[in-house]
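The next part holds the structures, each set out as structure tokens.
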Structure P
Amino acid sequence: MIIEKEICIGCKRCQLYCPMECINYNENQRKCEIDLDECVECGICLRSNVCTTDALKQQELDEMRKLRQTFSNPLIPHKTTSVPGRGTEEMKTNDVTGRFRRGHVGVAIELGRPGTGTRFIDVEKVAMAVALIGVTFEMFNPVTDLMVNKATGKIKDDVLNEKVLSAIVEFDVDIDKLEKVLLATKQVANNVDTVFSVDLACRLDQDNTSPAESIAKKLGFEPYITGKTNVGLGRPLFKEGE
């Protein structure tokens, strides 16, 4: 996103709509300008229609800027999923899809948030940390698509410095390895310049307790079982034991 200085009147209204706080006011020129290194191409400032002079413009995007846009603008579909959004067939549909079977845990590590964002160099650090434990990265995930080595979690070098609003490292892991995965996330948290949350999805035990929850609590995590709640209106398409 850019601001045409010839048109900008320096009202600063657009600054309030930038989740990355990368619209700056130039005191000397009395104009607003966008820090393109920090801009994630989310398009929120433009869609707000707050600019009275139409100085905000969507410039022609090269491949790296388009990459930022697909991870940051919820209206732009990913080429790997053909749908908008950072993830895939969401983990919270597991009661319908049976995507994660007993003895397995679906894990999604969500890096970045409005006001912080994330660069892929930090996404790579997380992916490579959990890859050492032996996880299966979700094939139809936008982050997995950027990996040059899905066994190690290595991401393409040319995208590592690109910044996006958020990105999700998503994988399936045997429940026996979940403790190691969670310990790895604690360790790597000290080496990344962003924030992240860890989502866990698994089948409940016969007593309706979550085995993933007990493992997380044992390691000092405070899981929120109702952190994301969706009404399960879908028809289950699988049978236990398939």
Structure Q
Amino acid sequence: MDRLYANTLNEMEKLWKRRRTKGFLLLTLLVPIISAILLAFLQNHTGVFGGLGSNLPMLMLSLFTFALLPLFLFMTAVDSFSGEVAARTLKLVLVRPISRTKVFASKVLAIAVYLAVHLGVLWIASAVSGWMVPGGEMAGGVLDSVKAYAASFVPMMAIGLIVVFIAQCFSSTTGAMATAIFIYAAAKLFPFVFPQFAVWSVFSYTNWYVLWVGNGMSMNTLLNTSVLLLSYCIIVYTAGWLLFDRKQL
């Protein structure tokens, strides 16, 4: 357990030293602030978009879960696996007195921690920025927004684990990144042709958080979708670990 904890900290430090990690965290902070400034400007000069300040956390969550957070997960997962294989730095980790199982788990945990950090920063920045927009209420919908942000972690992590699995099949970041983006785009478009596909596709649950807002959805539905997403996480994590454990470097 100590080795897992130590290697997780090491993986988090490696991710933090990458410019794109810091850049994306800065983007997560700035997008809600800029959006709040634009909303305030439009309200003052046109009189429209009134009351959107209180909804800013949900608007930002919709934007980030659809495009920006998946993109961050793509880059982070590909860098952590395919990137290290291409740079031949993964061998340095594997010669340490730590099993491949713990190396894989520590990389996934580091990705999960950064995902949670981004969601937390996004919620704080959106809530504070929305409160500063004329007509925004700090207390308006706080509980719903907290539930929505917490619920968003599960489908986002499932997508991240799918990319981790894909990254095991490539020794170059370009191929892994292109494949991940193609699969994500295709999975988003496929339900328009075959709507029944959306029920079983994890990529269709990026807006899963809407089920947790308010009291309109039954607990049975929430439980079923929760089990589905958790099953995806377990299956893809296991498949990714098997490939990583058998990988020849």
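Coordinate-derived values only; no laboratory data. No experiment lies behind these values; they were computed from the predicted model shown. Cβ atoms are built from the backbone, for glycine too; each structure is taken alone.
Tell me which of P, Q gives 2.0 when you compute distance in nm of label points 7 Å out along Cα→Cβ at positions 55 and 127.
Numbers: P: 3.8; Q: 2.0.
It must be structure Q, since only it matches.
Ranked by distance in nm of label points 7 Å out along Cα→Cβ at positions 143 and 191, which of P, Q sits at the highest value?
Of structures P, Q, the maximum of distance in nm of label points 7 Å out along Cα→Cβ at positions 143 and 191 occurs in Q.
Looking at structures P, Q, which one was distance in nm of label points 7 Å out along Cα→Cβ at positions 119 and 167 calculated from, given that it came out as 1.2?
P
If helix-only ellipticity at 222 nm (-39500 (n - 2.57) for each DSSP H run of 4 or more, over all residues; to 500) is calculated from each of P, Q, which structure is the one that comes out at -24000?
Among P, Q, the structure yielding -24000 for helix-only ellipticity at 222 nm (-39500 (n - 2.57) for each DSSP H run of 4 or more, over all residues; to 500) is Q.
Out of P, Q, which has the highest value for relative contact order in percent (Cα under 8 Å, 6 or more apart)?
Q
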